[in-house]
Structure 1
């Protein structure tokens, strides 16, 4: 775990954390938009008045990436629903897709996906996952339990 005690400018903070944040975002939104999510999150954070006083900037950035990923998923879902509505029911053919692990994970909530990614892909303990997500250890365990149950349903 990296602890930064000196004051850094935004560019230094971005350079220090962007690679690990992009890796994290990839687990949340996929590889094609992960860097955009990180950039958007950092820009939003750097513009806030209280950024200079944030004690744990790394955890704050992880939380910001999670929030931007969640917003992206909401926007994508809204857009898809509008497109389906505009296309009309007669033109859409809802086909059943063979469910594999990646598609099943994609169907989890953003928080569940974050907990799964950090716990299983990054092999981090619940305490570290909780810190990075900005939630309690109990919340991490709850998200993991719900994710496992949902994945079992999707993959059975």
Structure 2
């Protein structure tokens, strides 16, 4: 079975690589030291510090595995054409009846952070905008109802 591609920007890939390196070199050592200290404190059968450190170790190792998988499957996206919305594009839209335009960057789900204007290509708005050009209006079905956006610009 072929692994599904994970789309990331070059910046996003660097952040994931930095996090992976930090977890491998710093966090693993910190957790190992906590486990060692807890073992030296005595009976590990009723040692909350030991139990917590082992849980933390499992979390760190799970995150490392997840990052390794993500990076292995990662495909770098770059801003491309300004003729239509694609992965990596920054798109400015105006909601019908709205008074302020909003700008989003279309990214893969791993990098999505709506509070920073980064929306996933798999989100309702991201999906609806893909493939459309400046001046076009798109309808987006959201849990709150149908929204209409006009594409103002694409970078």
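Comparing mean projected area of the Cα convex hull in nm² across structures 1, 2, which is largest? Please report the intermediate quantities before stating the final value.
Details: 1: 10.8; 2: 13.1.
When mean projected area of the Cα convex hull in nm² is computed for each of 1, 2, structure 2 gives the biggest number.
Suppose FRET efficiency 1/(1 + (r/R0)^6) of positions 35 and 107 (r between Cβ atoms, R0 = 35 Å, to 0.05) works out to 0.90; of 1, 2, which structure was it derived from? If you can, show how the numbers build up before the last one.
Details: 1: 0.90; 2: 0.40.
It was calculated from structure 1.
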Highest-scoring label, criterion being mean count of other Cβ atoms within 10 Å over residues 19-26, among 1, 2: 1
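To which of 1, 2 does the computed value -22000 (helix-only ellipticity at 222 nm (-39500 (n - 2.57) for each DSSP H run of 4 or more, over all residues; to 500)) belong?
1
All of the numbers you see were taken from the coordinates with simple rules; none came from a lab. Since we're looking at a predicted model, the values are computed, not measured. Cβ atoms are built from the backbone, for glycine too; each structure is taken alone.
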